[in-house]
Structure 1
Amino acid sequence: MSDNYTRLADTISSKEGKAYITINGSNRELFEISSLKAQLDLSVQARRMLGHRMTQHKVVGAEGTGSMTMYFMNSDMLKLAINYIKNGSYGGLKLQIKNEDSQSTIGTQEVVLLNVLLNSIPVATLDDQSDDPITIDTDFTFDDIEGLSFFDLPENYR
């Protein structure tokens, strides 16, 4: 029997890893994060060319989008938003996300998202019907991405 199959131990747990935020040059762990997803959405042009009956496709751009849920326990984003409202300047954020699960043989993937802009900034929340921690959901965009490290093939595929 072949040893080439996906091993559960090589999958990455979504609870493993870390995220860091840079605001105005100051770095810290994004301790208030509950969940985060980021993706690249490719812009694809479709066109039929002379002499070819099939529609052809070409990537002509990309957009960085994402969403996250945060515990309501930090005012950094609100301070940025108030500064924009009062002074017209909004510097954006930098997010560094590291996916790593020590049980897996595929290693670590770490990316940096640049000029992150949150669509919604938490201001205040009250709810007399809830005993749960306050969380805030927001979508975001980012203008660039850097790859610091990438996953390897699982050990049994090398």
Structure 2
Amino acid sequence: MPQLDTATFAPQLVWLVITFVALYLILGRRLLPRIGEILESRQDKIAHDLAGAESAGKEAKDAMAAYEAGLTKARAEAQVMRASALETAVAEAAAEQGELAARLARESDSAEATIAGAKARALDDIEQAAADVAQAAVARLTGIEIDPARARAAVKAERS
């Protein structure tokens, strides 16, 4: 076998070293920085989405505080009006409380939906980035092209 011929052993080692150095340089200067950029951009997008979700949560808390303040004010007015017209004050307070509760419920549901959507998008982006990286790594290391759907399914299976 020509690989085991000691006369050609030294040149084979030289070519082995040259090949590994070339692969190292290609991976270190081209592939790994690209993967790093992709991961960084995905991380920035996730951070941006999470910041938006956090701000929506703060808005919901502010709406709750406004609701509490409005409710307290309505109760104080109802107590003052109770002496003159108890039935009218109770009906007005109940109507106002119902409207405020409905508005708060809508805003809270909207904020929760926004948070859930941002979280789902963030997880999807992470899964897609992992699938892209895995697909690129397999293609670079083995030369086998993997179907993007198959790579995504493998990432989902690993996450489960």
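Below, the figures for the structure above:
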| read-out | value |
| --- | --- |
| Label whose coordinates, when helix-only ellipticity at 222 nm (-39500 (n - 2.57) for each DSSP H run of 4 or more, over all residues; to 500) is calculated, return -2500 (choices 1, 2) | 1 |
| Which of 1, 2 yields 2.8 [distance in nm of label points 7 Å out along Cα→Cβ at positions 110 and 126, calculated] | 2 |
| Identity of the structure behind 9, 19, 17, 14, 12, 10, 8, 5, 3, 2, 1, 0 (criterion: P(r) over Cα pairs in 10 Å bins from 0, in percent, calculated), options 1, 2 | 2 |
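The numbers here are math on the coordinates, done by the rules we state, and not lab data. Every value quoted in this text rests on a predicted model; they were computed, and no experiment measured them. Cβ atoms are built from the backbone, for glycine too; each structure is taken alone.
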